[in-house]
Structure I
Amino acid sequence: MIVAMQENATEEQIDAVIEVMEECGVDVHRTTGAMQTILAAVGPTAGLDITKFEVLPGVMHVHRISSPYKLAGRAFRPQGTVIEFPNGASIGGAQVAIIAGPCAIENREQIFAIAKCVNAAGGSFLRGGAFKPRTSPYSFQGLGIDGLKLMREAADAHGLATVSEVMEIAQIEPMLPYVDCFQVGARNMQNFNLLRELGQVRKPVLLKRGIAATIEELLMSSEYILSGGNYQVILCERGIRTYETSTRNTMDIAAIPVLKKLSHLPVVGDPSHGTGRRDMVAPMAKAAVAAGCDALLIEIHPNADKSVSDAAQTLYLEQFEKLVGELQVIAQAVGRTL
């Protein structure tokens with residue numbers, strides 16, 4: 001159930017409505033936009049008489065939410081969510097953010113060269129894997145906290161925010177000093193215990209769509225984080241598994257406008273995992289911007305063919321720089337900036 005307050009509603013009126021809602025046994029989540037405050041009731045709302053709330057002072061209108069995702073739905077924050085980062089960057093506004101870096105942090109020289117390139121190209125985020133969920137137990141599993149320390153140092157040296165994947169609950173606390181945004185990978189999209197814990201963290205979470213997940217399942221997974229009080233969730237379309245074998249995954253470009261319509265949360269496009277092919281990253285990145293994504297997540301490496309992880313889908317630094325220049329034209333054409 002959503003209670004939309006009048007533009008001139010006072011704090012006393014808002015608090016009074018929240019008190020009545022809580023007396024009915026529901027959890028109340030508040031969001032305040034530029035024009036009005038929205039109160040979302042989560043819990044046993046089916047038997048509530050909405051007229052009880054419509055007559056309260058300061059209330060503009062009340063309506064039930066038919067979708068199963070109460071907090072991720074656009075009705076909770078109609079104006080959309082913009083997530084701010086310590087370096088002054090944001091995701092969800094008029095500017096399409098660039099998040100780039102290696103699949104795996106390998107060494108100091110590598111991550112510093114990449115950070116310098118990302119900054120020079122106009123990017124604001126350095127991504128890098130320190131804990132790597134690999135299909136084979138014999139593959140490189142990442143440098144762990146030592147890798148995060150290197151990424152933090154490189155990012156700070158070039159004014160970048162950091163993004164890295166968290167795989168389990170025990171990793172959250174030791175990662176806190178080094179990451180500005182936790183990434184939840186496709187394999188963990190429905191790791192509900194991990195999502196609940198991230199709901200208690202007050203840092204952004206980039207949630208990737210599972211390889212066989214529907215859009216509704218992705219939104220329901222985001223609901224686990226949002227219901228914990230962490231409203232800084234970013235959705236990521238990274239390709240899904242279909243019967244097609246020409247690409248590693250099938251990047252669902254249509255998911256971007258669908259998510260933008262259904263949810264207030266920012267949406268990221270990941271053309272690297274979405275295709276698994278270096279030659280397809282650029283065209284799919286352009287398509288994602290044209291479709292309305294708020295950011296792009298791109299894998300880059302100084303010596304892409306020698307990358308210890310996902311070499312086939314990783315761009316060389318010069319390819320990345322060329323792509324960013326081309327994306328500026330696409331962004332401008334759809335009323336965005338880069």
Structure II
Amino acid sequence: MNEWILVVDDDSNNLKTASHILVANGMRASCVHSGSEALRFLEGGRCPDLILLDIHMPEMDGFETLERIRANEQFAAVPVIFLTADEESGTETRGLEAGAMDFIKKPFVPEVLMTRVHHIVELTRLKNDLESQVQEKTEKLNLLNIQVVMTLSKTVEVKDKYTNGHALRVAQYSREIAKRVGYSNERAESIYFIGLLHDVGKIGVPDNILNKDSKLSDEEYAIIKQHPVLGWQILQNIPAIPELAIGAKGHHERFDGKGYPDGLKGEEIPEEARIIAVADAYDAMTSRRSYRDALPQEVVRAEIEKGVGTQFDPAFAAIMLQMIDEDTDFELRQK
């Protein structure tokens with residue numbers, strides 16, 4: 001069945017343009033002129049696959065409309081992309097905090113609009129497929145189809161060209177740390193899946209920020225820092241495996257309490273997140289980035305050692321240092 005998109009914009013020309021682009025690409029499009037019309041549309045029992053929602057509208061703006069959509073349990077999970085001509089980064093930050101999955105700038109560029117729409121629709125479909133599998137099975141690890149999880153993690157890499165293989169490597173390093181700590185095989189495999197999906201929230205970060213090859217502005221960095229919360233919002237809808245959401249939200253917390261998004265300290269940070277944090281930092285340093293090449297192994301080791309007790313849990317950092325020392329051929333890095 002063709003994807004069904006609801007477009008909400010007070011400008012008739014924008015509605016016509018968006019509708020034409022969607023229909024030309026094989027999708028169904030319904031158009032309304034205001035937030036109140038959108039709510040009536042939904043309350044009539046119609047549930048689209050995605051909502052394209054203008055921010056600046058009279059009477060009820062996009063933020064209030066989204067808040068009221070989210071308040072209705074029946075439509076709370078429908079993904080929303082904001083439409084805006086606003087260039088202020090604060091608008092994007094506020095939108096991501098409100099639960100928008102992405103932004104599309106006006107005037108529309110057909111290729112950009114369809115890429116974003118396909119991306120979010122596919123992500124939602126994969127998440128729903130994962131939830132269905134979780135509900136149907138009894139063994140927690142049997143609930144996860146590894147191919148679905150891998151595809152979900154790869155979704156981020158489609159957006160960020162510099163993170164090729166990042167999620168897989170973080171998952172592998174995290175599982176090895178967990179095994180050396182003494183976790184059971186089941187718990188170590190759980191850590192592996194958490195690692196695969198720790199960065200899924202980056203799906204909501206604009207491409208131009210993710211792939212910027214120069215230093216981020218304070219406003220752009222603030223948007224990047226929203227990705228743990230976005231990942232938590234995506235994954236918390238899988239209640240049978242709450243660790244997935246915990247790992248996504250907590251992997252940028254610091255042991256000294258100076259991390260984000262919640263500023264948790266020490267053992268306030270879930271163990272899964274503390275393991276992911278050191279594995280994530282290690283892979284970030286041993287991988288190519290838009291602004292630098294991979295760092296030498298001795299530099300990476302020194303940085304991990306420097307972060308013991310401040311950035312990283314001392315126990316898990318010590319295991320990572322042990323793994324580095326055993327890796328005499330420097331195999332643990334992006335190839």
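None of the figures in this text is laboratory data; all of them are computed from the coordinates on show. All of these numbers come straight from a predicted model, not from anything done at the bench. Cβ atoms are built from the backbone, for glycine too; each structure is taken alone.
Assorted remarks:
- Each of I, II could give helix-only ellipticity at 222 nm (-39500 (n - 2.57) for each DSSP H run of 4 or more, over all residues; to 500), but the derived value -16500 comes from II.
- Structure responsible for 16.7, with Kirkwood radius over Cα pairs in Å, for residues 81-216 alone calculated and labels I, II on offer: II
- For 19.2 (mean count of other Cβ atoms within 10 Å over residues 97-104, calculated) the corresponding structure among I, II: II
- For the set I, II, ranking by relative contact order in percent (Cα under 8 Å, 6 or more apart) places I highest.
- Source structure (of I, II) for volume of the Cα convex hull per residue in Å³, for residues 169-256 alone, computed value 114: II
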